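Multiple structures follow.
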Structure P
Amino acid sequence: MNLHLKLENILFLDIETVPQEETWNTVSDTTKLLFEQKTAYQRKDEVTAENFYERAGIWAEFGKIICISVGYFTIQKKEKQLRLKSFFGDEEKELLLEFKELLESHFNRNEHVLCAHNGKEFDFPYIARRMIINRIELPKKLNLFGKKPWEIPHLDTMELWKFGDYKHYSSLKLLTSILGIPSPKDDIDGNEVADVYYKEKNLDRIVAYCEKDTVAVAQLLLRFNNDELLEDFQIVSA
């Protein structure tokens, strides 16, 4: 597929999220009831809201972002290089503000787009909702009110792979496997992030995992465009 986009105008990203509280016992009674109601359609009859709370991080109303990793291409003498940067920590509002500053300072032009795998269903709305919850004014790239579908500056590698088949879902792990891209899932998986954060207290491990996913999304887009995969990338300290 020919996307007719300059690689330098794309900001690739991935986020990692966890439940707002480490255990069900510290969740307020009001939130417990709301979580039970929110997840009723997903839980089987024998699964309690308490047992389901380990998955609370997938909802912006009950979770929080602990890492946003971004990647962007620089091209010098026809050589592509992917530069990575991560915003992470226990203070969600602070990392969201840092991410917003990046968008407004370096990726604020009309030709700039955001790209993630399943980003339109998860990453982009999750970030926007958490910004609103944290009383942060939305940056232009996340404020979609009044925009027509073709005006939305978001690219979703999972949507591209669907080719119009709205019933189709393919994970990043599956696509990297079948397309010959090094797997980003060589350490932890998404359902292990909360334990690594709360029990191991190993945020560095989560950041490394998030950055690998970001690289994989960039590689996936290269592969879709029939370009050579990237062999070198540079990590920029946050």
Structure Q
Amino acid sequence: MTVAASDIAPAVAPPPLTFPRAVLFDWDNTLVTNWRCVHAATNAALAAFGMPTWTLEESYTRVRQSLRDAFPALFGDGWERARDIFYAHFEAHHLEFLDPLAGAGPLLEALAARGVYVGVVSNKTGRFLRAEAQALGWDRWCGALVGAGDAVADKPDPAPVHLALEPAGIGPGPDVWFVGDADIDMECAHRTGCLPLMVGTTPHGAGALAAFPPHRRFVGCDELCTLVDGL
């Protein structure tokens, strides 16, 4: 059977991007990885309560919200003890497991060099986030590093986005990119009117992105860095 050229659907071009005024990044699995430490600290809390521990794949799909939002539902009235177990384990080990993802440092440096305001909005506890950024020397490129507990509510609530943009006097909008690896990042971008850009290959639950789809997807920060250099 012969197929006419007119019967072949043309490739869909990716939506165009224009140079941003600001870029907000998620942290874990977007710019860095120390997921094994998050996973181990969560399992330490689960084990202390006699609950089944999670596989690494289960942690990827279940750990989305900040601890103060997730642990009460998971541990009930004992959530504060579980929180203390998690934090003690994580604080002891998180810098040991910290690895920057490919292209992340060059991307931050390239944006800052071109006068783009850079911030981080993470559901990692703020003091841990800032300790990690300082250990990598990346805090020099970031106008704000907003973690869980820093704003009145955590991502996907809009509050941390406004807090992260406040030092620049910029309001959220389509000229602000929100770059993350998870569905909760895309939800936060949609809820604030920022442009949702997804990086990486973090697993998502079925239909997780249906309500809040990314504008564009990238394999990683190195691909996004190449795009920024060409804008």
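Given that Cα extents along the principal axes in Å, for residues 53-156 alone, derived from a single structure, equals 50, 33, 23, which label among P, Q identifies that structure? Show your work: numbers first, answer last.
Working: P: 50, 33, 23; Q: 48, 29, 24.
It was calculated from structure P.
When mean count of other Cβ atoms within 10 Å over residues 109-116 is computed across structures P, Q, the figure 17.8 traces back to P.
Figure out for me which of the structures P, Q the number -12000 belongs to, where helix-only ellipticity at 222 nm (-39500 (n - 2.57) for each DSSP H run of 4 or more, over all residues; to 500) was derived from the coordinates. Don't skip to the end; give the middle numbers.
Working: P: -10000; Q: -12000.
Source structure for this number: Q.
Consider the structures P, Q: one of them gives 0.5 for distance in nm of label points 7 Å out along Cα→Cβ at positions 21 and 173 as calculated from the coordinates. Say which. Label of the originating structure: Q.
Bear in mind these aren't lab numbers, they're just calculated from the coordinates by the rules spelled out. Predicted, not measured: the structure shown is a model, and the values here were computed from it. Cβ atoms are built from the backbone, for glycine too; each structure is taken alone.
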